[in-house]
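Given below, in the form of structure tokens, are the structures.
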Structure P
Amino acid sequence: MCRLLGIINFDFNTHKGLLDEFFGLAETGKILPGDTPGHKDGWGIGFYDKGIAKTVKSGLSAIEEKTRIFETLEKLDKTTVLIAHLRKSAWKDTSSERHAHPFMFNSLIFAHNGTIKDFQKNISILDKRFVPAGDSKDTEVFFRHILQNSTGGVKPGILKSVEYVRKNNIYTALNLLLSDGKSLYALRDHAGKAGFAEYYTLFTSGNHIISSEVLGPGRGWKALNTDELVTLAYS
């Protein structure tokens, strides 16, 4: 249960205000009915530095580490794709850099909003090269499943893995952002229970921003439909 932000053609000076609004969601972001306020169980950013995928993550709240986040992004200045994540953990005692999103595998960066409650049984279907570390949780297993299915391309890999989870797992949502440095793939999918449609949202602004929530007026936000997969391309 988290908040997601993806930006194509990221430029710090252009997107500084947007970032300020997004990281403020660590305190003010939407939550499911009955949940405690905030998304304070860690944060992370993924980006491409001279074409190399990198992540900077923490198990602390983005509210506490806002200065560090902004100094990192100001130094980065520009990148083809930026993915940012605010974590609200479904797993006890995992507020750590290790379990913060996004996750990286070679040139791919991945972040997820939702919970796959019985993810452990999916590890057995992974090829040895895709099996994650033993302390991995649902998001990493889901990511590796997508990688295994992406021999014919990232988009069909996402769709194949999502269909598998729908048929075989108990889950809340599969909202995701995935990038190869040239494109940003975003999927909205949730299990359809009460309150899920209002919480597990994704919105696009123009052809270069994806966000879990509308961030400020005047950006022409458009909601993704449930089960919708979109691709934003760097140019």
Structure Q
Amino acid sequence: MNVRISHMSMRKAAVVAGAAYLAMFIPAIFANFFVLTRLIVEGDAAATTQNIIANEMLFRGATVGLLVVAILDIIVALALYVFLSPAGKSMSLLGAWLRVAYAAVFALALSNLAMVPELLHGAAYAGAQLEAQVLWAVNAFDSGWTVGLSVFGFHLLAIGYLTVKSGYIPRLIGVLLLIAGVGYVVDTLGAMLVPGYGLALGQYTFFGELVFPVWLLLRGGKGAPHGA
């Protein structure tokens, strides 16, 4: 079916995508850098468990915050599909499905963190066994997120390609998105394939993810083409 997309709908899609994209940084930064990295001690089940017990409400809040991120990812996926469709409907659809798939994998991984309070208050485990189960749940979340980020990397490659060829988005933004996608793909596949992998390219290649939503919010859809 041939769907016509107006300037108005593209502008609205750009604003929604940009606003949702930027909004997810708040709960993501809070959960990752202010909670999880402070509570989780790599390889130390006892310290991790005690930290979570002492800060349980903070841990629960971080889990909810990350769930909000997954929901916002779906909103971004749908809005970007509308905005990028004129550049290539099939590729735009693929990019949207990849981001939705990432959100689904991430939410599934997040269920492991949601399980931790139940372990703490349940009667099934105690002592060292409880601590081992808590650390297992935390590690399972981390592993699941790694798998999800590989899918997210391919999403960035898809929308980066569309951005470069669109003609209504600055090509530099597309190049930055492609670089970010490569960083995620290399890091995640490296972590799964190479023992002791520690390159962490994503720490240096994410700039496109900051520039794109800001541009979407301020300039996206202005002067964009009609139709898809």
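What follows draws every value from the coordinates through simple rules; no lab data is involved. Remember, it's a predicted structure, so these values are computed and weren't measured experimentally. Cβ atoms are built from the backbone, for glycine too; each structure is taken alone.
Annotations for the structure displayed:
- Structure (P, Q) behind the derived value 4.9 of distance in nm of label points 7 Å out along Cα→Cβ at positions 132 and 164: Q
- For the set P, Q, ranking by percent of Cα pairs over 16 Å apart, for residues 100-211 alone places Q highest.
- Origin of the value 3, 15, 28, 27, 17, 7, 1, 0, where P(r) over Cα pairs in 5 Å bins from 0, in percent, for residues 84-155 alone was derived from one of P, Q: P
- Answer label among P, Q for the case where relative contact order in percent (Cα under 8 Å, 6 or more apart), calculated from the coordinates, equals 22: P
- For the set P, Q, ranking by distance in nm of label points 7 Å out along Cα→Cβ at positions 20 and 44 places Q highest.
- Taking distance in nm of label points 7 Å out along Cα→Cβ at positions 116 and 204 as the criterion, the top-ranked structure out of P, Q is Q, with the highest value.
- Structure responsible for -7500, with helix-only ellipticity at 222 nm (-39500 (n - 2.57) for each DSSP H run of 4 or more, over all residues; to 500) calculated and labels P, Q on offer: P
- Top of P, Q by Rg/Rh (Cα atoms, Kirkwood Rh), largest first: Q
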